[in-house]
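Read-outs throughout are calculated quantities, based only on the coordinates presented, and are distinct from any laboratory measurement. Every value quoted in this text rests on a predicted model; they were computed, and no experiment measured them. Cβ atoms are built from the backbone, for glycine too; each structure is taken alone.
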Structure 1
Amino acid sequence: MTGAESGSASKKGELVLVGTGIQYGRHITQRAISEIEYADVVFCLADGLAMSLVAKLRPDMISLAGFYGDGKDRRQTYREMDEAIMTEVRAGHKVCAVFYGHPGVFADVPHVTMGKARAEGHQARMEPGISAEACLYADLGIDPGKRGVHSFEATHFLIYDRRIDPCGLLILWQVALCGDLSCTRFDAVPERLALLVEKLKRWYAPETEVILYEACQLPIGTFRADRMRLDELPTASYQEYTTLVIPPARELAEDSGILNAVRELNA
């Protein structure tokens, strides 16, 4: 059902954003499936397997993948996706937009459309899903509560004056796209990765062991966790979704003044 077939422009629409998880068949929630089944209009942007499975639930599903184009600025692509979704919301429909992983983690379109819908007086909400970060902690056996976590998109970290604490865990997302200010590339450029290494050397030695991580998308596969030296990153192999993980590289130092005050309070 589309806006041209039914609905009224005066009727307030509803938007719900759901995630497929990383492994669709295992990770998608019953709540997300229900939202997909009962929506008037369903949009989807996910990996090929997830898209095909969503299409089995809703043969009338509208793919957002067609908005991408070779050499096209992803920011323009995202705004066109926004408009496609909002056109159906404004037509008074209950719209479900399905995204890969968690719909609110490293996802521009879901947050923008939810903000637009709410600003225009429509109901809009987001249902949580399993993200690549959740898989990372499980696959690598890392407890983020033990040492704390710094988590950045790689280009953001590279071009802004951000400070990190090497006593904790550092996660850099979309590292293959690091330094692409045009938002048109999907491949890694060694020279840009070399710049990232130079910045990271402010806190880490060149021989620091790092991990290139990729969550497993198929139930029969396995995750990637390639360990290497920091200075080997420019020549490593990458996918668009490869994540750089740097474990804690320094021991914790006590804040003696605060610790003594805490001890006194607990005496």
Structure 2
Amino acid sequence: MWGQMSSIEKINRDCPVWEKLLAEVNDTVKHEPDLEEFFAKSILNFSDIESSISYVLANQLQQNGFDLEKTQSIIYNAFISEENAYEKIITDINTVFDRDPACITYYQPILFFKGFQSLQVYRAANHYWKKGNKATAFYLQSRASQIFDIDIHPAAVIGKGVLMDHATGLVIGETATVGDGCSIFHDVTLGATGSQTGDRHPKVGKNVTISANVSILGNIKIGDNVKIGASSLVLEDLPANCTAVGVPAKIKK
């Protein structure tokens, strides 16, 4: 079952991340042999990155005796069925490796970084949400929220190459969107004001940096390349290429 790719996923596999990752793991096992079984179960036993990540996430999320392999199958099937899923996974890993100075190997995001892990659970949940399998989507969302302390609604729209650094306390609401290349730190809320219904969450553009403890509330637009300072409260649209800080946030001149 594992390692079987759909025709969609066989396209554009020119990125050597999986090969680099395997080389890193084999080198690590030579120096830290006590972890050989851990790395075997999570990475070395698999033939592709989707299978490996599916196992790692399922092992984190399983509860109440629910079969690990069933949860693994749910996640894996989302990854191989969703168009561009492989590209998003690889881009997310490369983004973490390139932007997070604490990331020194390609296997760290998969095994140890809960921001990356929760983002991949969201990607699986979003697949099922779009299919109309909302109970499955909510199962994945709720387990991720309980395990990682990161709550991303499965209906939210999140682009590729997104860095969720630390990410504890991160909340992304149902009608929020996050563009490609964004960096989001811990205790960030992309939420509603509490009085709205329908389309009520922020629309964040591409390559936006949202620092720790920021709240962005309401159906407002954050332009591309915006930087938002720590602990800011954003209640109004921000144009592209600006820096905003404060409570409420104001554009720095």
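Supply the structure label, taken from 1, 2, corresponding to helix-only ellipticity at 222 nm (-39500 (n - 2.57) for each DSSP H run of 4 or more, over all residues; to 500) with the calculated value -12500. It must be structure 2, since only it matches.
Can you spot which of 1, 2 the value 0.70 was calculated from, given it is FRET efficiency 1/(1 + (r/R0)^6) of positions 39 and 159 (r between Cβ atoms, R0 = 35 Å, to 0.05)? Structure of origin is 2. Looking at Cα Rg over 2.2 N^0.38 Å over structures 1, 2, structure 1 comes out largest.
Given a value of 10.8, 30 for Rg and Dmax of the Cα atoms in Å, for residues 167-230 alone, calculated from one of 1, 2, which structure does it belong to? Walk me through the numbers on the way to the answer.
Working: 1: 13.6, 40; 2: 10.8, 30.
Structure 2 accounts for this read-out.
Computed over structures 1, 2, relative contact order in percent (Cα under 8 Å, 6 or more apart) reaches its largest value in 1.
Match the computed value 5.5 of distance in nm of label points 7 Å out along Cα→Cβ at positions 47 and 239 to one of the structures 1, 2, and report its label.
On the way: 1: 0.5; 2: 5.5.
The read-out was computed on structure 2.
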